[in-house]
Structures are given as C-alpha cells and as structure tokens.
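Read-outs: derived from the displayed coordinates by stated rules, not from any lab. What you see is a predicted model; the values in this text were computed from it and never measured. Cβ atoms are built from the backbone, for glycine too; each structure is taken alone.
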Structure I
C-alpha cells in the first residue's frame, strides 16, 4: 500500500514504515495510490486524484475555522467527497477540548461539536474521528486507510 499525501498538506504525517508519494488530491489529505482515478478538475484545469476513500487531517484550530469562517470551503470539499466510498475527518484533539473551546476561533463550542455530530447524517460517506493528539491522528489515519484498503482488496474477489 502506497499512501498519497496531498501536495497542499502543510503538516503531513510521517509514516516511517510506509511508502508515501505526494499527489494533488481532489478531496482529503491522505489516500491510497491506485484506488481512485485521475481526472482534470473542471474548475482548476489541473489533473487531480479522486480517491475511493480519503482522510482529512484537522487540528482543533483547523476544525473550528473549517466549521466557522471557512465553512463554505469545507462543505464544498465534503460535497466533492460524497463520490468516495468513505471520507473521514481525523481531529487531533478530544471532544472535551472542543466543548471547552480550546481553540483560537470565536465560534461557540456547541457549534463546533454540533456540526461534528450532525454532518455525518447530512453527508452519508462522512465520519469524524477524535484522535486526542497528533500522534493519535497519525495512527487513526493509517488504521482507516489500511482498513479501507483491505476492504477494497477483498471486494475484488
């Protein structure tokens, strides 16, 4: 399994035991090479990879901004990801920290947590995973990609 890391990812995870390559992903920050397709994005004219499944990494600050001031951009990405079999947002924090407002944004904690709880019902392939910290986020990302990779390989037979 070779992991694609989106070339726009500012703080990519290091997976020492895994081979990684950078690619321009249409949605998500991490995907598996070969499980998806390449196509030209009609909005940008660039060739992008459209993965069968992907993981989006978010710090708690990123999440608060993404459901607050950057909500439209984030929802647009989630909309694009609805063509995938699975799309997860791995949050490098705890729900307790979100409830306590331990982020820089002025968005109310109930809005952050409420969005995390509500959007999986609105967007069928979306799931949020609280991962406690960056290391937990890396482990959860690898676990999800590995699980979906095995499921995809099993579906071939």
Structure II
C-alpha cells in the first residue's frame, strides 16, 4: 500500500505548474503547484509546464525590404508561459509555435519598411514586433516580454557603395 501511494503523489517545483487531465478532460481548478499534488494512476494524466522566461535566438532571415534591398536580420525573443492551462489546452506546442511566429513576424515587419528605417529605428521596430507577437500569443497562454533586433547585415555591394560615398 505505501508504494502505491508514492505513485499517486507528484511534486512540481516553484517555477513549474502541472496541468491535470482526468479521463481526457481538464481537471477543474486550473494548474496545480508549486508543491505536492495527487493524481489517480490510470485515470489522470498530467503535463508539466515551465513558467521561466525562455529565449529564442531567431536565426538570420533574408528579407527583401520595401525599397527592394535584401538584408539579413536576426533577433532575440524573450517569452514565458503566463497561463499553463491555456498553453497546454489551446495549442499543441506553444514554444514551437511561438518560435515560428517570431520568424514570420520578423520577416513581415522588415519587408514593410525601407532600409533607412530598419537601420535607424531598430528600437521602435522591436517594440512593434513585441506588440504583434504578444497579441498573437495571448490566446496560447504566452507572454512576450521583450524583442531585440541583434544584427542587420547589408549586401557586400551596398556596403562598398556606402563606404565609397562616405
């Protein structure tokens, strides 16, 4: 009997929550934790959700700007799960979905702006991207905390032309 009770008690850390499903339905009361919680073996299933801030380094994206210049842009997105139950129930893989959305949002935003604006207004572009990502991921239980544009690389020919002009 004591061994079988050990299987029923689970522990989640301070930075985690457990979303419990009983016979395939979400258990009322929301996510459990931190601390000890009870599950019924063979009836309950649970998923652990890490609430700590995650970073995603968006790989360099080749983007055609509004004025038809191809640039390579990379950025970093800081995000975290704000609602564990929603992040498990509303989207299959919230982290992967957030990463894909960050890549496409970066490409879309950069494609709508001319080169001089991309180079001079990186902070406002970052804020705009954060607002768009946060709005889109809210229904997934994700909160985008920060977006930073790391680097904007120009084509070699354009770099040479700008250097010759200066």
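Below, the figures for the structure above:
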item	result
Read-out semi-axes √(5λ) of the Cα gyration tensor in Å, computed value 46, 13, 12, structure in I, II	II
At a computed 2.2 (distance in nm of label points 7 Å out along Cα→Cβ at positions 43 and 67), which of I, II	I
Mean count of other Cβ atoms within 10 Å over residues 11-18 - structure with the largest value, from I, II	II
